[in-house]
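Student: Take a look at these structures.
Where a number appears in this text, it was derived from the coordinates with a stated rule and is not lab data. All values derive from a computational prediction rather than experimental measurement. Cβ atoms are built from the backbone, for glycine too; each structure is taken alone.
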Structure 1
Amino acid sequence: MALISGSDRTVPVTVQARAEVGPATAFAVVVPIDLSVVFRRWGPFPGVRGVRNQTGPWDRVGASRNPDLTDGSTATEALTEYEPGHSFAYELTGFTNSVGRLVSGVRGEWTFTPDGDGTVIRWTYEFKPRPARHALIGLGLAPLWRRYMRSALTRTITAVESAAST
């Protein structure tokens, strides 16, 4: 059963950037990327120091893992969609930090769209607020999270282009 349904009132945050490599290459680098390289502490948000309990390669619907955050908290992440070379989506639930008091979970999606000889990488993070938390997420958390996402996406593009040049 999906975390988010059509009737849910969610708060989406989207960032995008262009990589100077094709979609298949960008996808191949991003899917198995070491999360600690991309997700570093920023403002009030912890970084990722690794993952635990990964059920195998991150390349099939149903794969799961527990991101281990630099503040000692964790979450449960499950891959819900996987379209090789084009997109993947996942759900994060079970946050053990303060985010868990604000949201039931998050749906994340990465898409890789051809753009000339490069790729537009688009990342959407869709928060499912807990009851009476929608405004707090929309006005407080989401604007800060967007800045965190931009920072992480910049590191992702660097990793993609660096891997492609080696």
Structure 2
Amino acid sequence: MKIKAVPISSIDFSPYGKYYNMKSESSNVVRSKGDGWEDCMTDSPLINSQGSLGLTVGSPLPSKTTKMERHLHSEEALFCMSNPIVLAIANSGNKEQPMAEDIKAIIISPGEVIVLDKGIWHDACHGIDMSVPYYWFATVVDTPTEWVAISGGPVELYV
């Protein structure tokens, strides 16, 4: 199954978590400015627990995704550095594995931040035409993350 990535701003992200657009006026972003600077911040803590900041490097698209992970103990925030990232997400409810028909691919651009709800299946992020580093913020536990095969997969992400 092939899945075309779409800009995060073009979908209703609420079934997956929270979306912050730090680049434009938004009801969940607070802005301020002074002499020679402008600032914005989320209107509430980014995740609902203490977290660790991580850095991952994702491979370029197109990419075959065979497995996904989910976190039942933490929300996870994802944001790019200087280049857009593409993320596969699935809200497959309480199912024990992600379902291919539930997967969407979203493009997150610089200045956009997402926070995945607990239990949302996701892949590692990918660059559009190159490997790309990106940040994540989540509560880290000692138990290793379990990557689970996609039912009906693999899926191929592209732009």
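Student: From which structure (1, 2) was mean count of other Cβ atoms within 10 Å over residues 36-43 calculated, if the value obtained is 10.9? Before the final figure, lay out each step's value.
Tutor: On the way: 1: 15.9; 2: 10.9.
Structure of origin is 2.
Student: Thinking only about distance in nm of label points 7 Å out along Cα→Cβ at positions 12 and 44, which of 1, 2 has the largest value?
Tutor: Values: 1: 2.4; 2: 1.9.
When distance in nm of label points 7 Å out along Cα→Cβ at positions 12 and 44 is computed for each of 1, 2, structure 1 gives the biggest number.
Student: A value of 13.1 was computed for mean count of other Cβ atoms within 10 Å over residues 20-27; which of 1, 2 is the source structure?
Tutor: Details: 1: 19.9; 2: 13.1.
It was calculated from structure 2.
Student: Out of 1, 2, which structure matches 24, 52, 22, 2 when P(r) over Cα pairs in 10 Å bins from 0, in percent, for residues 68-123 alone is calculated? Let's see the in-between values first.
Tutor: Values: 1: 22, 38, 26, 12, 1; 2: 24, 52, 22, 2.
It must be structure 2, since only it matches.
Student: Still on this model: Have a look at 1, 2 and say which one yields 38 for relative contact order in percent (Cα under 8 Å, 6 or more apart), as calculated.
Tutor: Details: 1: 30; 2: 38.
The value was obtained from structure 2.
Student: Looking at structures 1, 2, which one was volume of the Cα convex hull per residue in Å³, for residues 4-75 alone calculated from, given that it came out as 157? Each step should come with its number before you reach the end.
Tutor: Values: 1: 157; 2: 183.
Value 157 for volume of the Cα convex hull per residue in Å³, for residues 4-75 alone corresponds to 1 out of 1, 2.
Student: Here helix-only ellipticity at 222 nm (-39500 (n - 2.57) for each DSSP H run of 4 or more, over all residues; to 500) was calculated and came to -7000; which of the structures 1, 2 was it taken from? Walk me through the numbers before you get to the answer.
Tutor: On the way: 1: -7000; 2: 0.
Computing helix-only ellipticity at 222 nm (-39500 (n - 2.57) for each DSSP H run of 4 or more, over all residues; to 500) on every structure in 1, 2 gives -7000 only for 1.
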